[in-house]
Structure 1
Amino acid sequence: MNQIIIVNKKAGMTSRDVVNQLNRILNTKKIGHTGTLDPIAEGVLVVCTGKALKLSELLTATYKEYIAEIKLGLQTDTGDKTGQVIATQAIPQLKKEQIEKILNSFLGVSVQRVPIYSAVKVNGKKLYEYARNNEKVTLPTRKIAITNIKLLDYKQDIIKFQVTVSKGTYIRSLIQDICAKLQTIGTMNSLVRTKQGNFKIADSYTLNDIEKGEYQFLTIKDILKDYPQKNLTDREYQKVKNGALMPNSDNIPLTVYMYHNEIVAIYQIYEKDKTKKKPYRMFF
């Protein structure tokens, strides 16, 4: 079983819960997801099995699209509605034009602070462990990119927006930054991942669907079909099988090597000698 399945995760489950259930349903131990969703979040969770797990880094690196809701007037320790309320404030009277202007100000590349309730490690310990132990820690920052953001709805104390973000972006942190620019406080009320790379929520399956056998796998070929491909000769195949460096004849960052119509490897440009390519992932 070397395949990919697009799961529509329901709120209330961890991403690990989903993998554990699929482990039982699909009767396989070699399985994992390619991008954690918070328990409060729903939507697209890409799960790989067998050799397809070697694609996890590629799949995790893609842009992701979300629909999020901000509940104004309260702030929680976790940044979402599941946390303990740490502050309240009168609900502001905002104008849609004002909200749209603030949202648009986040377009492009910026630096975001990682939330304290996250699994990112600092000095070998996860940030949420510092939070639970009431220990002080300097929160790390990371560079993020937002390519699209738009207001979907605004009623009373709820702002609903859509956003497309780069790998590693925390929507909870984005919401805190949005509220700060709006000179108010708020928390994440709901979150749906509607897209990860080319994978859309419309093409995903619930665990109930999968339990009933009403789903379709994607193959490694399906995932890599848009990457440049090279058909290997018998001699080239033996070299690739042994992990040898290969000539960089196309100067393309990643090339899929095929042999007898099967994917055998992905090669990348060798930084020490850019006239050559080295193994990135092997599928033998």
Structure 2
Amino acid sequence: MDAHSQVFFPLTLQELFSAWARFPSAVPFAGGTELIRNQGRSSLSLPINILSLDKLEELRRITRTERYLEIGSMVKISEVINQGKTVPKALRQTLQGIAGPQLRNIATIGGNICHSSRRLDTSAPLVALDARYELRTSQGSRWISASRFSSFDGPLAFNPQELLTRIRIPLEHWDYSIHKKFSDSYPGGRAGGVVVFLIRVEKNILTDIRMVFAEKTILRDKYSETFLAGKKLPLEKKDVLHYIELWKSYLSAVELDGELLRLKLLNFIESSIINLL
């Protein structure tokens, strides 16, 4: 059963799922930045029924243990940034590159993760950092990896009437962490996205390497990661060149939004890995 033009403000998740059961077409509403994006009209077009998450205090918490940082899905992007070095560098820098401070004070990290038609900025570092997401329904909860949730090619891994409630990020040390946001201010919004590059070293041995790109989908070549894992630093030139060739082969086999984006990614990969020579 559905009614017309209602906004619900549940105080608990139990109240939220109760309202959602009565109005199945209702849309969860966090910061609202995506719902009003590109709507320049004086009268906004909104879903008939809205489930506001604004009063759900349990989704606004940030907690830290020795091993993890846990962030509620309704935490504002600016609030995550304000945690400082507690937040892994790749994620913190990515969040700082999202729009301007006014939008970051409104937009939530959960909303950024849950965009349905493309993978927004936070997807790249969260996949690279092996983050996990808690998804809740009226019946219970489950944890899913960021990579599986975002899917390398396909829709987000939501079940019907399921809500993202927490993001759990391992607090692991990375010796080398860089990111780059490609501008999407080209005709048709082409050649955008975020890419992150992470490296972990132990006793001069490269033990882990991650390169993840997020835009319309998630790009990550695990074969190239496996190839370099265990190599001694500085890397030999032949290994660096082979790593670059592996990425060239990978990118040639996936669908990208134009040749310009392919070239940008290759330039980023080359400049990042050459620093390890």
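Derivation of every value follows stated rules applied to the coordinates shown; laboratory data play no part. Worth saying up front: this structure is predicted, and the values here are computed from it rather than measured. Cβ atoms are built from the backbone, for glycine too; each structure is taken alone.
Suppose you compute log10 I(q)/I(0) by the Debye sum over Cα atoms at q = 0.08, 0.13 Å⁻¹ for every structure in 1, 2: which one lands on -0.43, -0.99? Show your work: numbers first, answer last.
Numbers: 1: -0.43, -0.99; 2: -0.36, -0.91.
It was calculated from structure 1.
Work out relative contact order in percent (Cα under 8 Å, 6 or more apart) for each of structures 1, 2, then name the structure with the largest result.
Details: 1: 21; 2: 14.
When relative contact order in percent (Cα under 8 Å, 6 or more apart) is computed for each of 1, 2, structure 1 gives the biggest number.
Of the structures 1, 2, report the one carrying the highest value of distance in nm of label points 7 Å out along Cα→Cβ at positions 77 and 253.
Details: 1: 4.0; 2: 3.3.
Max of distance in nm of label points 7 Å out along Cα→Cβ at positions 77 and 253: 1.
Of structures 1, 2, which gives -5500 when helix-only ellipticity at 222 nm (-39500 (n - 2.57) for each DSSP H run of 4 or more, over all residues; to 500) is computed from the coordinates? Can you show the working numbers first?
Values: 1: -5500; 2: -8000.
The read-out comes from structure 1.
When distance in nm of label points 7 Å out along Cα→Cβ at positions 29 and 117 is computed for each of 1, 2, which one produces 2.0?
Details: 1: 3.4; 2: 2.0.
So the calculation was done on 2.
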